[in-house]
Structure 1
Amino acid sequence: MAIKSIKNQDIFRVPDENQGKIHYGCDQEWYSTEWQRKAGCGPTVASNLIHYIKNKEISACFCKDTCLSLMEEVWNFVTPTRYGINTTKMFSELFLTYAKEKRIEVQARICDLPKEISLRPKMPALVGFLKEALSKDSPVAFLNLCNGDEANLQYWHWVTIISVEYGDTDEKAFINIMDEGIIKKIDLGLWCRTTTLGGGFVYFMANA
């Protein structure tokens, strides 16, 4: 299988000296309140994307406190409702509000996988969207509303895609995501076939 990845995965390595371990990406468990820790997957993924957009050319790692400071700032813009951030449209609009405030000029690209099976994009189109994003060195925000038979995904949850592995026809693919401070491998085809509620994908690219 071939692989397409963001160029600088190491920017997401976050040393935690207190625990003597390395986290991959921001972790919603770092938030200070119970509600943030429960509902904070969307802001956490938004923080990952902002962190990469701003720092992808830098080789140094960032400490946990620096990442948490960004997470708290992003929360004020990418703020969950009682149902979380449950659409790609909502996520994109909130993200772009933050980006505008910080004078980060980007535009959103969205690929939804609807609940209705007949309306869902085929695997080659979905894989093509991910390959396009990663070719542009953009990590992808992935909304999973129902994980189906894919045990490595949490129900009603946002995660960050950093690479995709795919075959010659794009009918079979695996994605590597960051979630809970670790990298997990997801069978994208299995998720597409078995999710009952669907979800979607978002990435952000610089304005032309």
Structure 2
Amino acid sequence: MQIYAFTDLHGNTKALSQVKEAVQREKPDLVICCGDLTVFEHETKPLLSRVNLLHVPVLMLHGNHEAEERFRKACKEFPRITFLHKDIVTIDGWTFLGFGGGGFEERYPELEEWTKSKAFKAVDWSRAVFLSHAPPYGTTLDNVGEGKEEWHVGSKTLTTIIKKHHPCLVLAGHIHECFHAEDKIGKTFIANPSPHGKLFNLEKLQ
């Protein structure tokens, strides 16, 4: 299965056009957005409409620039877009989990509580992709230090989940300085796909 992921578009229609060109060229099975599609919800529906016109199923998270309930409601107007915050879907034998919003905290009690649910515990993590707006703590995706100095600002809750469950892939955004960053936690591949996006072949990551 191939997925094309992008994050933190912030209303950049030029970058969205490049995503469209890549999707038409690569023909992925699924498109993913890890949040912050907008700049504080400006032009939400026009941007969602353009994403919907990619003509590929889309899994969408909200970021810190979107309010959860308003964004959820807006996504429902577009048939190809699934709002995935605190939800789990299975597509072609792969399980996708999403947790959006935030980006400024080390701990997320709401996420920690969700991990106790039966649905979360039943996931086949060897064929799972976790989508987050906030990056995992202690990786190249959350390091905003300069030179040899490291300064990590990500989610310790997410890092704990990765170390416990070992999903195949984790995609996250939020930290603009870390666009295109890639790393691993154990066997889990993690990446910030940037506003321009990146193609991932899930079978090759197993």
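Given a computed value of 1.2 for distance in nm of label points 7 Å out along Cα→Cβ at positions 123 and 139, which structure among 1, 2 does it belong to?
2
Which one of 1, 2 has helix-only ellipticity at 222 nm (-39500 (n - 2.57) for each DSSP H run of 4 or more, over all residues; to 500), as calculated from the coordinates, equal to -7000?
2
Say we calculate relative contact order in percent (Cα under 8 Å, 6 or more apart) for every structure; which of 1, 2 gives the highest result?
That would be structure 1.
One of 1, 2 was used to compute Kirkwood radius over Cα pairs in Å, for residues 3-98 alone, and the answer was 13.9. Which one was it?
That value comes from structure 1.
Please state which of the structures 1, 2 yields 0.60 when FRET efficiency 1/(1 + (r/R0)^6) of positions 43 and 147 (r between Cβ atoms, R0 = 41 Å, to 0.05) is computed from it.
That value comes from structure 2.
If we compute distance in nm of label points 7 Å out along Cα→Cβ at positions 59 and 195 for structures 1, 2, which one ends up with the highest value?
Biggest value here belongs to 1.
Given a computed value of 39, 37, 33 for Cα extents along the principal axes in Å, which structure among 1, 2 does it belong to?
Only one of 1, 2 returns 39, 37, 33 for Cα extents along the principal axes in Å, namely 2.
Only the coordinates and a few stated rules stand behind these numbers; no lab work does. It should be emphasised that the depicted structure is a prediction, and the values quoted were computed from it without experimental measurement. Cβ atoms are built from the backbone, for glycine too; each structure is taken alone.
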